[in-house]
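Participant: Structures are listed in the sections that come next.
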Structure P
Amino acid sequence: MKKFAVKTTALLIAAGLGVGAAGSAFAAESLQDVMKRRNLTQQDLLAAAKTYTPTGGRDEFLAFASGGQSGQMIVYGVPSMRILKYIGVFTPEPWQGYGFDEESKKVLAGGNIDGKSITWGDTHHPAISETNGEYDGQFLFINDKSNPRLAVIDLRDFETKQIVANPIMKSEHGGAFATPNTEYIIEASQYASPLENQKFYPLEQFNEKYRGAVTYWKFDREHGQLKADQSFSLELPPYSQDLSDAGKLDSDGWSFTNSFCTERYVGGIEKGRPPYEAGCSAKDTDYMHVVNWKRAAEIAKDDKNVKIINNHRVIPMEVAIREGILFLIPEPKSPHGVDVTPNGKFIVVSGKLDTHVSVYSFEKIMDAIKNKRFESKDPYGIPVIGMKDALHTQVQLGLGPLHTQFDSKECVAYTSLYVDSMVAKWNFCEGKLLDKIAIHYNIGHLMTMEGDTTKPKGKYLVALNKLSIDRFNPVGPLHPQNHQLIDISNDKMQLLYDMPLPLGEPHYVVGIQADKLKPAVRYKVGTNSRTDEAHPGKVRAGEEKTVREGNKVTVYGTLIRSHITPETIEVEQGDEVTIYLTNLERAQDETHGFTVSTYNVHASVEPGKTISVKFKADKEGVYPYYCTEFCSALHLEMQGYLLVKPKGWKPEEGAQLAAANYTETDYKNTLKKVADTQAVIDQVVAYITSVNYKAYPEVVALMEDATDQLGKMPDAKAKHEAAAAKQDWEQANLWAEQVWQYQVKAADIGLRAKTFLEQKGAK
C-alpha cells in the first residue's frame, strides 16, 4: 500500500499537481556581495526596487503599444515592463489562431481593400475608449497607416472584433483618437490622393484633384462596432494631414489636426526637381486644422450638405467654410504632435524643425472665430486665424520636439526631443522649462499614465526610443526598439529601466490603471468570441456528431482534458470539411489548441469558446490532429486522426482496431490506483471545505470545474463494471483508466485551489 501511495503521488506530481518543493537552500550571499559581483550602485538598487514586482504580484498600470510593421498590438505591465500578450489585429497571429480559424478570418476580411486580402499592417496610434474624458477600459482602437484601416479590440477578452477600411483614403497617420465620450473615432489622412476610389489624375493636377480628409467614425458602444453608415468625412486641402486630438471639457466638440507639406510640393528627383524633403519644408509654418465636429455631425446628416463618394458621406470644403466648421491656424514648421491639455483650455503643438513648443489658447481661438478675426484665407478659401491671435505662449525646449503628454500635477507636461534624445519637463501655464533627462536614443512618442485624459495619473513615463544601439546584447543588424521607464513622481526625473521590444516598431503607447480593466476569464459555453453571440456550431458533452451532406462533412466536436471528441474523423478525398470545436473547460487558463497536420489550420480555444476550421480534404492519407496548448499531463495523448479515404475505398472484412492484452490483474491494479487517488482528493476537499473558500470567487470557479470532472465518473464507472462482469478486461481496464483521468483532472484543479487558499491565508 505504501509503495502504491508513493507511485500515486509521483503520478500526481508528473501531472503538475505538486504543491511545492521541499525548502531550497540559498547560497550565503549578501546584498553587498551581489552588488560587488554585478558592479551595481545604490542608484541601481533604487531603480530595481521601483520596478520589481514580486512573484504573484500585479502591475499598477497596463500599457497597450502599437506593434508597428507587425500589424499587431503589444500589452505590457508598468512598472514591471513585463510583456503579457500580443494581440492579433491586422495580420495573422498563429498562437491565438488569429487568421487560421474561420471566425478570425471573417474579422480580417473586414479589412479587405478593393476585394484584396491584405496580410500586413502598420499599426501606429492606439486609443482607449473614454467616458467623460476618462479612460473606461472597455474598448481599444488602433489604426493602420499603410492600408487606411481602423480596428476595434474588446478589452473584455483582448480580441479584435472589427476591422474597417477607410473608403476615401489611400494612407492615414492621424488615427485613432477618441472623442471624450467615444461618440466618434477620428482618423485623418496622411498623403493627399484623389478621394474617388481607383481614380487616376496626374501629379500636374495635384492642387485641383488631390485632397486630404479627416473621417469621424461613429462608434456604437452597445455593440462594440464602428458604424460606417453613420460616419462621415470632411474634405481637406491636399496638405499632408498628420496627428489629431479631440477637445475635452472647455473644448469638447472640437477637434484639432495638424499638417505638413502645406507647400503642396510634389517631388521628382527623376525629373531634376529637389526631393520631397526640400520642397515640403520650405515655409516657416504649416497649418493646424480646427474642426467643429459636433456641428459637422449634424450637417453631414443632410443630403444637401454632402457628396457621396464610394458610398461614404463627405462634407465638401465649400460647405465646411459656409457653415463655419473648419478653420486653419499657422503652426511651427513640420509639426507632428498636437495634444489637448487635460483641462481642455490649451492645444500644444511641436514642430520637428523648430526648438519650441507652441501652446494655443482655445479661448483665444473661439474669440477669433466669434469676431471673424482672420488674417487671411488659404488657397481653398478656408479662414486662417493669425498665429499671434491664438497663442498662449511658446517655450524653447530643445531640438526636434515631437509629442507631449501630461502629468497629474497641474500644468506639468512632458515633450519628446528627437534630435536631442531627451525628454523635457515643462509648465504649459507659465511657459517654463522644469527639467530634462537623456534617453537612448532618438525618442519618438512618449506616454504618461492616462496622460491624454482629463485626469492623468502621473507616476511613470515611458519613452519610445527609435534606436537602441548600445543598450542590449547585439542580435544582428536589426535592433529592438527601446522603451525606457522613467519615474516622474518627483521634481527630477529618474530613468528606471530599459525594455527591448522585438516586435515591429511600436509608435505609440497608451497606459491605463489596471483596476479599470475587467477582462473575463472564461466564455459562456458555446460562444463565438468574435461576435460575443452563441455559436451555431456549439455542442455539449454527449452531443458530438458528424454530418454529411453530399461532399460537405461537418463535425461538431468538443475539447476537454485530455481528449478531443471525436477522436477519428473519416472523410473522402475531395470533401469539404468543417470542424466545430467547443472547449468545455470552466477553469481559468485551461485553453486548448487544435490543428490538423499539413492543412494550415489552427485555433486557440479558450474555456467556453467555440471555433471552426474549414478546409478541403484534397489528398488521400492519414493526418493526425492534436491539442497544441499544453493542457494536462496527458497533453500528448490528446489527439486523433483525420482519415482521408480514396473514392470508393472499402474496409477489409473482419479488420479490428489495435488493442493491448489486458488482464484481470491489470484491472484490479487500476481500481487500486483509483481508490488511492480518491483518498488524495478527499483530503484536498476536506481542507478546502474546512476554510472560508466561498469568500474567494476564483476558488468557487475552480471547485465548480473540479465537480464537473468528478461528475463524469459515474458513467465511466458503470461501463468498466459492466465490462468486468463480462470479463472483457480490455474495456474494463480502459474505462477504469478513464475514471482515473477524471480524478487526476479534478485533483489538479483542487490542488490549485488549495495552494491559492493557503497563500491567501484562508481561515
Structure Q
Amino acid sequence: MTTAPEHLKDLKKSGLSDDTIREAGIKPVPPDQFNKKLGFNMDGLVSMYEIPFDEEYSRFKAFYEDGKAFNKDGSKKPKYMTKKDSYNRLYIPSKVTTILGDVSIPIDITEGEKKALKACQEGLYCVGITGLWNWKVKGENRLIQDFDRVALEGRTVCLVPDNDWQKPDRKGERKNLKQAVNELAYLLIDRGAKVYWRELPQGEDKVGLDDYLCNHSVEELKQLPVREVNKLTLDEMLEKATPDTLPDEVQKIVERIASINKESEQSLYINKLKEKTGISKRAISSDMKKYAQQGSVEPKSKQKLCANFPGLIDVVVDDTKEDGSTLFMVKEGNKIHYTAEWEMRSGKCYIPPSQEFLPFILPRVSKVKEWYQSDNDTQLFKDLIAYFKRFSYLPDEQLVVVICNVFLTYIQDHKDVDYLPMLLFWAVPERGKSRTGKTMTYVCFRGIHVVELREANLFRYSQDMKATLFFDIMNLWRTAETSKTSDILLLRYEKGAKVSRVLFPDKGPFEDMEHYDIYGSTIMATNEAVHKILDSRCIPITMPNKPSSSYEDPKPEKALELKERLTAWRARILERPLLEIGTIEGLSGRLWDISRPMLQVCKLLYSEGTNLLKKALLEVASQKIEDKKTGIEGQIIEAIDELSLDKKILPEWEILQSELLRLLNGDRPAQHQLTPQYLGKKLKAIGIKTRKVHGYAEAQLKKSEFDILLAQYGIIEPPPPTETLPNATTLPSNDIDNKEPGHLVESGRELQGGIDLMEIEI
C-alpha cells in the first residue's frame, strides 16, 4: 500500500480499498527515481505514485509543488504521465486477465485505471483506457495491440465514459469526445462485439464510474440507461452526409471505401460519393491511397495476428533488436524464413503476436539459428535426461517416457503422428507431481500451466496456439465434469478431433455452431484416479517416493536453451518421415496408438532407451488389464467363467442372470448390491446378448466371443490370430526400410544424425 498521505487520499477518493491498492501494485516513486521512471525532468514535481500495467509499462499520477502545477503559457501540467516515447496501453486489472478469452462474460470499458479498479472491486469486469482517444494507435485509426488479448467476437461490451463526454467545453465549443467514444465502439463492432454505452447521471458536477460506485450499488448502476451502438452501413453514411457535415463525414466514408476488397464495389461507392458531394474521383482515390499508406485502413484479409498456420515452426523473439519484437520462423520447402509477416496463398497476411500476449517464453532467433546448424539429436536427448534429474525424481524407464513425450510436443502436427499420449502424473500430495509437470511444461512446445478449467481459454490455447497444456488440478475429472469441459480432455489426444458448441442459436442450424480444433499434447497431475474413458488415453505415471536429496525449483528461464534446441530440431524433422515400428506383443488397441509415436521418437533419437521405453509401456498395459479385471466388468466376466466351467466345451450356452447376480452379490454390503437392471445394462455394454425365456433373464454366450473377452480382461492368454479376409486394396510400400536410428535416406541424400543443413533466408 502507498504510504504518502496525498497518494492515499487520492486513491481513497475513488473508493479503492487497501487490498485493491495492494493487489494492483500501486506504490510511491522515490524522488530520486523521477527522472529515471519518466525519462525527462518535470519542474515542480514533488511526488508521484506508480500504477503498473505490467513489468515494462506504468502510468504515474503527479503531484506538484504549490504554484507550479501550470506551465509558463498558463496551461496545466499533466496529472498523469508515462515514460518518454512510450505508447498507448490498455489497463487490464488482474481480475480481468482470467476471463479475457471467455466471451460469455461482459466487459466494461471506462476512462482511467482507478475507475477500472473500483468497478472490479465491486464485482464487475472492467478495463481502462488512459484517455478517451487513447484506445487507438497514434496516427492510425485502429485499436492498440492490447485489445488483441481480449476475445471480442460475440462478447457484450459496455462503454462507460464520464457524464460530460457529450457536453461542450467551457467556451461553448464542441469537444470531439463523442467522436472518440463512437469510433471506439465502431472498431469493437468490427471485431464482432455487441457494444453499448451506459449513461451516467447528468448534473453540474463531473461524474465518473468510480464516483458513481462510491455512492451507489452495482445494481443501481445496471438500472441506468444503456444505448446500443449500431454502426451505419456505407450506404447509410452516404445518405446521411450533407454539406454541413463535411469534411468529417467524408473522411470516414473514404476510409470505409478504402477497406473494401473488391475494386468493382469500390468504384461504385466512389461514384456515389462524387454524386453526393461533388468531390472528384481523382481526389477520392488519392485520399484512399493516403489512408492505406498510413495504415489506417487494412483489408480484412491483411494483418491478422496469428500463431498457427501450415509451415510455421514457431514464433521467435528477435534478440538482435532491443525492442524484443517477434518473428515467424517458417519452413517452406527446404528453406527456413525469419520474417515479421507471412502472406498465405489465400491472400491472408499474418503477423506474430508479441511476447506479452503469450503465456509461455519464446525462443531467441539467434540461438535457434545456431542450434539448427550445429546440434546433435542424441546429445539433446541426453541433455534432457540431465535437465529432468535437476528438478525431480523418476525411475529411468518413466524418465524415457517423459522425454519422448517432450519431443512429441514439437511434432504433434507431423504427418506421421495421428495420436498423442496424455501423460498422467498422480499420487498422494507431496510426491512431486506438480514439480515434475512444471519441469516438463517449461521445456515443451508452447507449454502452458493450467490451474482452472475455462472452456474459452482451452479453445484459444488449443486452436490458436497449439499449446501443450499441463492440467495441474485436484480432482481433475470431477472438475472437468462440473465445468463441462470433459469432452475437451477426452478428445485432445486424436488429430482432427473437434469439439462443437452452439453459440448463436438465433441463427438457426449450421450457422449457430462453432467447431473447435482441440488436438494437442496434454499433461495432467491429479490426486485421484481419472475416469476409465480418460484413463484409456493416458500413460499413467504413479509418482514414487522421492529420495532424500534436494532439487532445484523449475523455472521457464532454466529451460529456455533446451526449448531453442528443440525448436531447431522441430525445423529439421517436421517434414521427414518417422521410422517404421513393428508391432509389440502386449501393446494393442488404443494403447498401441498412443505408444507408437513414442517408440518412433525413441528409436530415432536414443536407441539405447528403447528397451526401457518398452518395459514402461508393457507395465502400463499390464496394469490396465489388471484394472479391467478388478473392475465391475472384469468381475462379471470372471463370474460368468466360474458358472460356465462345465459348459465351455459347447459352442454356445446360456446362464441365468439371477445365478450371476447371486454370485456377484455374495459378500457385498446391502447398499452396494447390484440390481438386475444394472447387470443387464453392463452385459449389453460388454457385448453379451441377453433375452427373457418364460420370464427368466438369460445371458447368451458364444465360446469364440467369450474367449476373446477372457483374454481382454486378463483371465486367459490371448488366442492365436485367426485368418481374415484379404485387403481390398494394396497400399504402396514405404520407401523407408527399418533403418537404424539416426540414419535416414531422403530424396537421394543421406541424412546423418537427423541433421540436414538447409539454406537459411532472413
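Participant: Among P, Q, considering only Kirkwood radius over Cα pairs in Å, which has the greatest calculated value? Show your work: numbers first, answer last.
Facilitator: Working: P: 29.6; Q: 31.1.
Structure Q comes out on top.
Participant: Taking FRET efficiency 1/(1 + (r/R0)^6) of positions 133 and 533 (r between Cβ atoms, R0 = 35 Å, to 0.05) as the quantity of interest, name the structure among P, Q where it is greatest.
Facilitator: On the way: P: 0.65; Q: 0.05.
When FRET efficiency 1/(1 + (r/R0)^6) of positions 133 and 533 (r between Cβ atoms, R0 = 35 Å, to 0.05) is computed for each of P, Q, structure P gives the biggest number.
Participant: While we're on this one: Kindly point out which one of P, Q the value -6500 was derived from, the read-out being helix-only ellipticity at 222 nm (-39500 (n - 2.57) for each DSSP H run of 4 or more, over all residues; to 500). Can you show the working numbers first?
Facilitator: On the way: P: -6500; Q: -10500.
Answer by label: P.
Participant: Given a value of 21.8 for mean count of other Cβ atoms within 10 Å over residues 589-596, calculated from one of P, Q, which structure does it belong to?
Facilitator: On the way: P: 21.8; Q: 19.2.
This value belongs to structure P.
Participant: Right, something else. For distance in nm of label points 7 Å out along Cα→Cβ at positions 45 and 493, the calculated result is 2.7, so let me know which of P, Q that is.
Facilitator: Numbers: P: 2.7; Q: 5.8.
That value comes from structure P.
Just so you know, all these numbers are worked out from the coordinates, no wet-lab data involved. All figures in this text were calculated on a predicted structure; none of them were measured in a lab. Cβ atoms are built from the backbone, for glycine too; each structure is taken alone.
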